[in-house]
Structure I
Amino acid sequence: MTVSSAERRLRVLHVEDSELDHQLIVAQLRRAGLDLEVHRVDTLAEVAQALTEAWDAIVSDYNLPGFSGLVVLDMLKESKRLIPFVLVSGEIGEDTAVAAMRTGASDYLLKNNLARLAPALLHAIEANDMQCARLEADRELRKSKQRLHELAGHLQTSVEMERAAIAREIHDDVGGSLTALKFDLAWIARHAQDAAVRQRVQSALETVSYAIEASQRIMHNLRPAILEQGLVAAVQWMSMRFERRTGITTTMRTSHEQIQLPAGVPLVAYRTAQEALTNVSKHANASRVDIELSVDSGVLTLEVSDNGQGVAPGDLAKARSFGIRGLHERAATVGGWVDLSSNSRGTSLILSVPLEAPDDSLADDEAGRAATHDPSAWGCA
């Protein structure tokens, strides 16, 4: 439970050149029932030294020898300390008071109205406490979001590594065994004399061929080995397969035949296109899909648009609508973002990834992780 400013002992810095005025202000505050520790300074050097300490509030005269209360306020702002500042003066013009409030003063009042000082000081301290609490909550929220972002990135990487392991097993064990079985069945078919045996063997060969094709399809879905040929070739191959499988006219345009991309980016772009095409086949009821892949001004852009029925706003807010959310998280792992626009004439999904990492520690950490593990490489573990 927090202690209110009226109940706790307050440390107040008083910038005042008159000892008499200082005593009057301290007496007025104590008469209001405040428990105070007040320290008076009257030079800029003393102000600068005092600003290195912790204070609950600063009360400053306006007219001081060689400087003004606004100078003290500027020093407080430069120190980047969140301390409520109340300006007190024998006389202060309205323009000066307004300028002080705009600069960051919590309140101002005249020395002939000190009865308002205690309420003004308490209000300023409580408002400052609330602002500090909000800032702390914002910091905790940003830290929480960062942790969630890092967790999402770790999960995405773990999923891709597991996909790679499963794809290797399918390729090495299942695929190899099925191929060997196909050779054996073919040998039996060539040497069998009985027509019924040859017929059964031929049926078995067709089943094995189908199983080999299925294993290759599953392997490609788990781990796109085509990415070894580059993102452009991989997206072109995906668009052709999509058109053959669904009958939806699919065109793919690109600004470059070959695009050199940082580690991790090709797989993010490939999975984004894959998810977009999956959504088109399931939900869009479209007859045409256009895919555009380009690099301009150091930004990779992948756009997948269709002429389907569009996405209702409520569909994206569904509790179990994880597809688009997953794309946002996946894009964030390489510093990118996803934009989705939809209307009755179709849907457009755009992935944007800056290819030059921002100059900050977070970008350096992400770049380090990407350099350690490139999930777009076939067979990496």
Structure II
Amino acid sequence: MDAHSDPFAQARAEAGAMRCPFHGESITMLLRHRDVKQAARDWQRFSSDAPFRVPIPSEEEVRAVRQLPIETDPPQHGDYRAVVEPFFQRAKHPEVMQSIATLCSRLVAGQLGLELEVVEQLALPLQSLALTLLLNVEESEAQEWIGWGIHVFKVTGGEFKKGTLLDAYLERRFAQAQAQPGQDFFSALLQAQVNGRRLTHEECMGFANLAFAGGRDTIIHTVSCALGHLAQHPAALQWLRDDPKRVVLACEEFFRVFMPLTQIGRVSSSDQEICGHSLKAGERIGLCWASANFDPEVFSQPMSIRLDRKPNAHLSFGFGEHLCLGAPHARLVLRSLLQALLEQVGSIEFLGAQVRVEKEAEFERTLGYESLRLRLLPRQSGC
């Protein structure tokens, strides 16, 4: 079982970093697991207090608010994080876990025996419907979110959309929550306090913007890739079925190998040198998860997909103060989907695919699928 190619292998081994242009900006990408971890932890040297500049490329053109809490540093980051952490921890609540399991079972059952385009017909609806459960809003809301496509800010090919419906949607939802408060995410933000004061409208928008944009394509593409792998490696599906408890480790390996986010940005707080590259104050670096997750210094046979890999120190959800708030939710969604497959699906027929590719000046890597066509064949009674 081999993963996709590792475009960073040579630069990681020889230098530990590489410079690459992104939309007119030259960014030093850190490639080694230990360097990425160290930089992620060292917010004094490599700051996230940089509105619009944490994503690479920057997002000044597609949103008007600072995403919270990700685009802040401690101690402010901790104060902001505490505001929304209770909602994201709902993924650990038994009733939410059961609801996600029921959702996955329903979606799989609805596709049995049919030709299925996984990205648009399963992964995208699953991500959106699961988010309604996490945010405690009506399931019907998901239909509008599904209409936004795989990425809130981008279209096929990675180009930014000229406009986004997200801000208009959030304004409408906050107005509804103001008029009729409930137990949902939007109402909670309107009632929330930070350092003894209510959140401003801009802060509420910043939290909500990240909630919708942050993990969307991450879940969609990891789910799609996991299904694609099981379809092309039937023995892996049977191996999981032989002991469903193996799903937990398998999910971590799928997140390690198939995480579509290549890197995330930090801003150098001073003139300094790292991995032989000189940085000016205010210049960005990239923490390259996609390279760190294949570092042979940490992962034995990193290009091999080992569903029983343990330990698995992948960095797909970040590291340190900014460890992804949505990680428990993403893990729950993928785990629940695999469990539903084991219960209902006997085999998966691979019908064809169009691979999604990220092309930059210095590297090219696969990010999942533009399209993945499968057929989920039902499990026979007693099997």
Structure III
Amino acid sequence: MNKRKYTIVQILPALNTGGVERGVVEISKVLVENNFRSIVISSGGYMVSQITRNGGIHYALDVHTKNPLKWPKIRNQLKIILESENIDLIHFCSRVPAWIGIPLGIALDIPIITSVHMRFRKANFLKKYYNSILTKGNSIIAISKHIEESIRFSFPQVSNKIKIIHRGVDLSLFNPSKINPERIIAQSKLLNLKDNIPVIIMAARPAMWKGYQVLIRALSKVEYDFQCVLIGAGDGSQNFQDSLIKKIIQSKLETKIKLINSTRDIQAAMILGDLIVMPSLTPEPFGRVVLEAQALGKIPIAFDHGGASETIIDGKNGFLAEPISVDSLSEKISYALSLKSSKRAKIGEYAKKFVSKNYSHDKMCNLTLSLYKQCIAEYKMNI
């Protein structure tokens, strides 16, 4: 297949924190390791250095802008890159870059793959039209069964183009034995944890739909001792933080819950947790934090909807609460806290094996590369 180095370009809005971004970095690294040329185009971000360090090439372009008046200029800049680099396949990871680049890919006769990382909710005509750009690829990657069902519901005519490739966890990064004590001590100081009190961690963007207030209400009903750290909540606006602090005080939990900024060492932070909670109010497209918790041997707790329903087997490798139920979430947290350490360890060991078998980074990357090769081969056959 690889008589020459095929050149793959991934295009996304930016390379800052997030599951999409991490996936792009991981795929870029594996491409280089498999004798492909990897190019990533984005508006930039702190993860750019990871692309270049792993042997990929990065071009900074304003592919994040939602202003259609700017798209023709960006499209022209993108055309120069695609032609000069002799691109064999384009992978669009978001809607705005797809709107900018898909017409160009079609015009240049380059095979196109899109990936869908968000639910297509029931929407008006304009929203549905905006989402439809991600169905224009030769193949469509859905990151979970939940997302596949969402695409099929909104765009049944493209069902035959969908390929489910679950997001994966890099088990070399999320491996308890590879997280040295110095990292753990540094994170313990950052989180300011008390000794011998169970730790509950929620790591999420500062957005209310992530379930911060529901978690606070649920924790107010928990009678077991605990300390809870909301990692990422400290990144939110002052109004966002004030609303959470007000809720915490009203619930008389000011000595038990704290807000902190996101951390660059989430592995060492999560290893300090006993329970990792993902109480998202709307279904997560996938919910990678659940798998990361499981890979570290931790117990995840989430609502029984979206991607979490695919990755948590209730009682075996985590716990599922009834969607949006404060009481159910509180009961699951209380039950998990009541478990003996030997039972928690048993759940943690099962969780690690489950992730390794079903949701590894290697499996995700291998399936993606296979799809790239298949798409290029089929496209060349039809020329």
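Among candidates I, II, III, the computation of distance in nm of label points 7 Å out along Cα→Cβ at positions 59 and 355 that gave 3.6 used structure III. Here distance in nm of label points 7 Å out along Cα→Cβ at positions 203 and 235 was derived from just one of the structures I, II, III, and that gives 1.1; the source is III. Taking FRET efficiency 1/(1 + (r/R0)^6) of positions 83 and 283 (r between Cβ atoms, R0 = 41 Å, to 0.05) from the coordinates of each of I, II, III, which one would give 0.15? Derived from I, not from the others. In this comparison of I, II, III, the computed figure 21.7, 68 for Rg and Dmax of the Cα atoms in Å is attributed to III.
No value in this document is a laboratory result; all are computed from the given coordinates. This is a predicted model, so every value here is computed, not measured. Cβ atoms are built from the backbone, for glycine too; each structure is taken alone.
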